[in-house]
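Asks: The following blocks contain the structures, represented as structure tokens.
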Structure P
């Protein structure tokens with residue numbers, strides 16, 4: 001081994017489509033890699049078996065480790081879980097299998113494996129707070145209110161609504177204060193049309209003033225018609241005077257492949273729709289944000305899918321008690337903690353009312369507190385998109401000279417972890433634009 005050894009992984013291109021799959025996996029795992037033609041590398045990786053059989057360095061062929069076709073089908077939306085809760089994350093398991101092989105190869109060569117950490121400040125996982133704003137008011141005469149309250153309580157709600165003009169569905173000022181008091185700011189997905197235009201204007205102004213993100217809650221057929229999507233996007237941007245980065249479609253309307261492609265063409269940055277109305281968990285069996293792969297264009301799209309894994313409507317639809325909901329949320333948090341992943345929660349403003357939907361309201365408060373106790377990063381959709389995209393694009397140059405890792409980073413104060421043969425747990429390190437790490441220390 002040369003006295004100075006480069007530590008990045010060398011990527012050997014073999015198949016355009018499968019190379020996109022492999023790069024997405026490596027980005028999820030925080031692997032530092034570069035094109036193999038850019039210099040000498042201690043280890044090489046390819047998505048499929050290269051035509052040239054001989055390489056001077058060790059070569060790991062990804063398709064020998066995991067079924068790349070299965071990952072492709074998932075990232076393209078061709079394969080997903082439709083009719084059940086999904087907490088068994090097959091794609092994360094496959095990605096971890098590849099990581100284990102890479103780790104073993106590095107350590108066998110006597111080299112440390114340096115990776116990008118998943119979230120800011122070494123947070124263990126990420127929770128993206130979102131609220132779909134379907135209506136700006138909600139009467140107690142909806143059957144879901146009657147179904148989830150005792151008859152005496154229902155009569156009380158009706159009395160206050162009819163005679164005291166109590167509105168149980170607005171709740172947005174209360175949500176803002178609850179989150180602000182904990183240092184959180186969420187995303188509110190707003191429609192372009194509401195019955196009360198003046199109230200809608202006040203909502204937009206309040207969210208902007210308080211620093212909360214406004215996303216598009218797209219309706220009609222905009223998930224499959226580009227002009228409709230562009231029209232809704234332009235309408236909301238003009239009404240709010242703000243750039244709109246994210247979208248979630250009403251009733252989770254979605255056509256895998258097509259909808260992502262339209263979102264990219266419309267200039268959106270992220271989507272958080274691809275999930276199930278009636279089930280909990282991860283439709284893609286993956287708990288990291290991901291760039292979908294377009295089979296027609298044979299590339300990753302410039303759109304980020306942030307997986308929504310919990311929606312309050314599903315719990316109401318399934319008549320879940322508070323303890324049932326809490327069990328679901330605990331399972332989700334345990335899952336993303338295991339893989340250092342991410343999930344979006346969707347609490348509608350209409351259900352976040354202590355009187356009409358007490359169990360949803362209390363679950364929301366518990367979720368915020370539990371995420372904080374666990375050391376999760378609680379954020380909004382755009383900040384999640386911004387971090388994950390920036391993390392993937394950070395360029396790192398790494399060299400090992402005896403027991404000193406020297407490095408350069410395109411971003412200051414970036415969290416790294418170092419895995420070494422002699423140390424059981426990965427060592428955290430904050431990288432500056434130029435840095436040195438003494439492995440002996």
Structure Q
């Protein structure tokens with residue numbers, strides 16, 4: 001029976017006892033053999049060493065001894081291999097358990113991270129929701145308050161004039177220094193008001209001329225209008241929609257460009273930034289004013305809506321949208337207008353706010369609109385009609401809708417503080433001269449008309 005099988009059958013302890021007994025038996029057998037040989041040597045008178053030499057061990061015993069050594073070494077090697085396999089298996093099992101534990105820890109951490117992220121997102125969403133609610137409540141409060149102020153001022157114009165406007169005009173009339181400041185601020189603002197309008201208007205006319213040249217139309221350019229010298233039969237839908245929308249769309253585009261430029265320089269103390277301030281107000285007002293008056297009077301931009309076959313209810317929606325847009329332009333322009341005070345003052349507070357807004361915005365709007373109406377009034381009605389003249393004057397006057405929310409809401413804004421530097425008051429003579437030259441060239445050069453095409 002093989003030793004390995006014996007070990008499995010007997011067990012480790014019994015097998016060790018069995019091996020020990022075999023070994024003891026083997027020793028007893030050897031000792032017995034040696035004692036027999038010694039006795040035999042005594043009887044024969046031969047020493048045990050010589051007896052051993054004379055009687056060598058049998059060959060079978062030597063072979064058995066070698067076999068036993070070989071079997072022992074083989075068993076030892078198998079035992080080592082089995083121990084090594086057992087240790088490797090235990091090491092693999094330990095590594096596997098360690099990896100599984102690491103995976104479990106990673107999954108646990110990932111799950112905790114996901115849960116924390118969800119909790120954080122829910123918390124942020126709740127905070128945003130609460131913030132939106134607060135903003136809505138605050139916005140409703142501000143709108144209600146602003147609406148009450150608007151309605152009160154509209155229903156009590158004399159009280160508004162006595163409380164807000166009359167004291168400012170009285171102080172200007174009585175104070176010499178204020179009169180000088182008022183004259184400088186009013187003149188500079190009015191000059192840039194008229195100049196920005198003329199630039200946008202001329203650029204819009206140039207775009208319309210270029211668009212009309214694509215249809216090979218003959219035109220006559222006057223200082224008050226662009227006259228198309230063609231027969232009625234030569235008009236068709238695409239030409240009407242293109243030519244009568246070119247100038248309003250150009251004004252809208254230039255107004256947005258001027259708004260971007262002014263937004264970048266409104267905190268700088270540059271006098272020329274008034275050109276961009278009035279430019280973006282004029283650009284947006286000319287577009288929405290043309291939409292409003294054209295829809296109501298069926299002229300100018302109203303031809304575009306007519307040739308797009310909109311119904312009367314759609315036109316009413318366009319008119320209401322234009323009014324809302326003009327009011328919005330005025331509402332969101334208040335802060336920009338007040339920031340232009342850094343040209344003249346170190347701070348804008350309750351004492352000088354009304355003085356500045358009257359001289360910088362309200363009176364320049366009225367005076368500039370009146371001067372533009374006089375400048376664009378035709379010297380003869382051969383190429384135009386009084387209806388068209390009234391239409392142009394109403395388009396100019398649509399800026400009053402923009403000025404109304406500014407007039408009613410500028411006092412609700414906080415005081416502004418600018419750089420603490422010296423603010424000299426001086427007229428923009430160069431700009432005034434340039435404006436005079438442009439107005440003179442327009443009035444004289446385009447009085448007889450410039451034929452194009």
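Read-outs throughout are calculated quantities, based only on the coordinates presented, and are distinct from any laboratory measurement. Source: prediction; values computed, not measured. Cβ atoms are built from the backbone, for glycine too; each structure is taken alone.
Asks: Taking distance in nm of label points 7 Å out along Cα→Cβ at positions 263 and 391 for each of P, Q, which is largest?
Replies: Numbers: P: 1.8; Q: 3.4.
If we compare distance in nm of label points 7 Å out along Cα→Cβ at positions 263 and 391 over P, Q, the biggest value is for Q.
Asks: Still on this structure, please answer the following. One of P, Q was used to compute relative contact order in percent (Cα under 8 Å, 6 or more apart), and the result was 21. Which label is that? Mind dumping the intermediate values first?
Replies: Working: P: 21; Q: 18.
It was calculated from structure P.
Asks: In terms of distance in nm of label points 7 Å out along Cα→Cβ at positions 39 and 327, which of structures P, Q is highest?
Replies: Once distance in nm of label points 7 Å out along Cα→Cβ at positions 39 and 327 is worked out for each structure, Q has the highest.
Asks: A further question on this structure: Can you tell which of P, Q yields 1.4 when distance in nm of label points 7 Å out along Cα→Cβ at positions 207 and 279 is derived from it?
Replies: On the way: P: 2.9; Q: 1.4.
Derived from Q, not from the others.
Asks: Which one of P, Q has Rg and Dmax of the Cα atoms in Å, for residues 231-302 alone, as calculated from the coordinates, equal to 15.9, 55?
Replies: On the way: P: 13.3, 37; Q: 15.9, 55.
This figure was derived from Q.
Asks: Quick check on the output: -26500 is helix-only ellipticity at 222 nm (-39500 (n - 2.57) for each DSSP H run of 4 or more, over all residues; to 500), derived from one of P, Q. Which one produced it? Intermediate results must be reported in sequence, preceding the final value.
Replies: Values: P: -11000; Q: -26500.
Working through the options, I get structure Q.
Asks: One of P, Q was used to calculate distance in nm of label points 7 Å out along Cα→Cβ at positions 63 and 119, giving 8.3; which? Mind showing how you got there, number by number?
Replies: On the way: P: 3.6; Q: 8.3.
Answer for the origin of the read-out: Q.
Asks: Right, something else. Upon calculation of distance in nm of label points 7 Å out along Cα→Cβ at positions 23 and 407 from the atomic coordinates, which of the structures P, Q produces 12.3? Could you put the intermediate results ahead of the total?
Replies: On the way: P: 2.2; Q: 12.3.
Considering all the candidates, the number was obtained from Q.
Asks: To test your reading of the models, identify which of P, Q gives 145 for volume of the Cα convex hull per residue in Å³ when calculated. Mind showing how you got there, number by number?
Replies: Values: P: 145; Q: 426.
Derived from P, not from the others.
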